[in-house]
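Structures incoming, each one as structure tokens.
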Structure 1
Amino acid sequence: MPLERLSKARRKVVGSKQTLKAIDRNQAKAVYVAKNAERHVVDPIVQSCSNKSVPVIYVESMHVLGKACGIEVGCAATAIIEDE
């Protein structure tokens with residue numbers, strides 16, 4: 001299951017701004033994006049991932065992604081910085 005790696009990650013950043021910063025700093029190992037997030041929020045993240053060859057994993061919804069990150073609210077994007 002794609003979210004298993006996310007839930008076991010030692011370090012991750014949550015949120016679109018923090019995810020974009022991690023990509024720009026070449027820290028992101030993998031990026032998760034919610035399918036129902038607003039395009040103007042996640043398109044720059046997906047484009048940056050494409051430019052830096054970072055894999056993008058799409059998740060069904062912001063709610064599911066937020067829950068996988070251990071937060072009570074929805075989340076548009078998150079990045080794994082360090083695996084287990």
Structure 2
Amino acid sequence: MSTSTTKVQPEPLAVGVSFTKDTLRVALADGREIAVPLEWSPRLRRATPKQRKNWRLIGGGVGIHWEDVDEDLSVESLLAVR
């Protein structure tokens with residue numbers, strides 16, 4: 001009898017968010033950092049610095065929500081190749 005072992009990859013979780021002039025940066029719980037162009041999110045690109053700072057983690061870090069600009073981004077979507 002053989003058994004199959006499936007390696008379970010932990011879901012990447014956000015722990016922090018920051019911005020540069022034209023980049024969104026997301027710190028992950030595993031130590032990685034994602035940097036994506038603000039062009040990927042027109043709402044965040046048009047948002048003021050104050051609106052960009054008003055974010056909260058959703059789903060325990062699975063995603064990020066910006067109330068002021070009605071934007072939600074998942075970590076998974078930020079990791080996807082565009």
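Bear in mind that the values in this text are calculations on the coordinates, not laboratory data. These figures come from a predicted structure and were not determined experimentally. Cβ atoms are built from the backbone, for glycine too; each structure is taken alone.
Details
- Among 1, 2, structure where Rg and Dmax of the Cα atoms in Å as derived comes to 15.1, 61: 2
- Which of 1, 2 leads on relative contact order in percent (Cα under 8 Å, 6 or more apart), largest value: 1
- Among 1, 2, structure where helix-only ellipticity at 222 nm (-39500 (n - 2.57) for each DSSP H run of 4 or more, over all residues; to 500) as derived comes to -3500: 2
- The maximum of distance in nm of label points 7 Å out along Cα→Cβ at positions 55 and 71 over structures 1, 2, that is, the highest value, falls on 1.
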